[in-house]
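Where a number appears in this text, it was derived from the coordinates with a stated rule and is not lab data. Keep in mind the model is a prediction, meaning the values are calculated, not measured. Cβ atoms are built from the backbone, for glycine too; each structure is taken alone.
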Structure I
Amino acid sequence: MELIAALDKSFTHTHGVLRNVGPEHYTEPTPCEKWTVQDLLEHMIGVVAGLGATAAGTDAGPFVLGEDPAAQFRAAADSTLAAWSTPGVMDRTVEAGAGPMPGSVLAGINLLDTTTHAWDLAVAIDRPAALPDELAAFTLQQARGIVSDALRPGRFEPPVEPGPDAGATELLVCFLGRRP
């Protein structure tokens, strides 16, 4: 799988999860200890919109959660996928909040954030949380290149030992310190 295809698959999967979220879920806790479902929605959609704007060389401006988060996410995802698909964007240096980095690294962060939080959201609203196997395996590969021990504090818990029969989703979430 290549990065653009993985982003597309992640955005499609995440949109499917988001279609099951309603205002009645907003105050529910999530696997992200300090975030409610509403906090997670604001983060997820805001990050996708912001990283897409960065890839396009524009400014997304402040993010405000709308009345239809699934539609809001889909619009942001479509725009972001178009930006990442622009010839040369993966090879150029982009200015991100963490400093300048290759576009391909920031796109990998976009994939990791979106895919992981789709799992978090599904768990929070008590929906099936398994990711497509190929997507989970590719995201784990990206995560291993992004998430270092130095990066973990404040972002990711220490890895959790997966069970002996762990599938691709469990391997990913365990690497990121979540408990499947």
Structure II
Amino acid sequence: MLEHRLIERMISLIDKEIIKIEKDNVAPQSFIDTAVDFLLTYADRTHHGKEEEILFRDLSKKKLTDIDNMVMKELIQEHILSRAITAELVNSADVFHKGDKAALPLITRNLRKFVDLYPKHIEKEDTVFFPSAMTYFTESEQRLMLDEFRDFDVKMIHAKYTSVLEFLER
């Protein structure tokens, strides 16, 4: 849940940036690139990655209530939606920065989708799903999961910058 606090800060910045974009009729490429990097690397690959590859994997071995199983499936669908919105944002920003000013409303629409999605998603995880999910695990299982989360983080940063270098070397 600590990661949610960073994601909330980014969503707040995105919300403020939407106002500037609409006022100035410009979408600063540096902001869009930074937001996309954050959303792809931190929110999706790192945060959602730990949920999907560790927490949800381990929960799938447990006998979940129908409600918990339904909420987990909803969260997975919201992760997929976030990835689709990010792809749409990248495409609309690319079109805009190549000179098509008509793409500006698409940029703000995609940014607004994050502002609409993430607070509800985080609230669902923080107050509904995570407290319930933890009841399925012993303290020992929870500690092992936290250790696996830390290992995931360490590997993630190396994987990210290995792929950056491989891209640049091509």
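From I, II, which structure was distance in nm of label points 7 Å out along Cα→Cβ at positions 55 and 127 = 1.6 calculated on? Only one of I, II returns 1.6 for distance in nm of label points 7 Å out along Cα→Cβ at positions 55 and 127, namely II.
Out of I, II, choose the structure whose coordinates give FRET efficiency 1/(1 + (r/R0)^6) of positions 31 and 87 (r between Cβ atoms, R0 = 35 Å, to 0.05) equal to 1.00 when calculated.
On the way: I: 0.40; II: 1.00.
Matching structure: II.
With relative contact order in percent (Cα under 8 Å, 6 or more apart) coming out at 35, pick the structure among I, II it was computed from. It traces back to II.
Which one of I, II has helix-only ellipticity at 222 nm (-39500 (n - 2.57) for each DSSP H run of 4 or more, over all residues; to 500), as calculated from the coordinates, equal to -17500?
Values: I: -17500; II: -24500.
Label of the originating structure: I.
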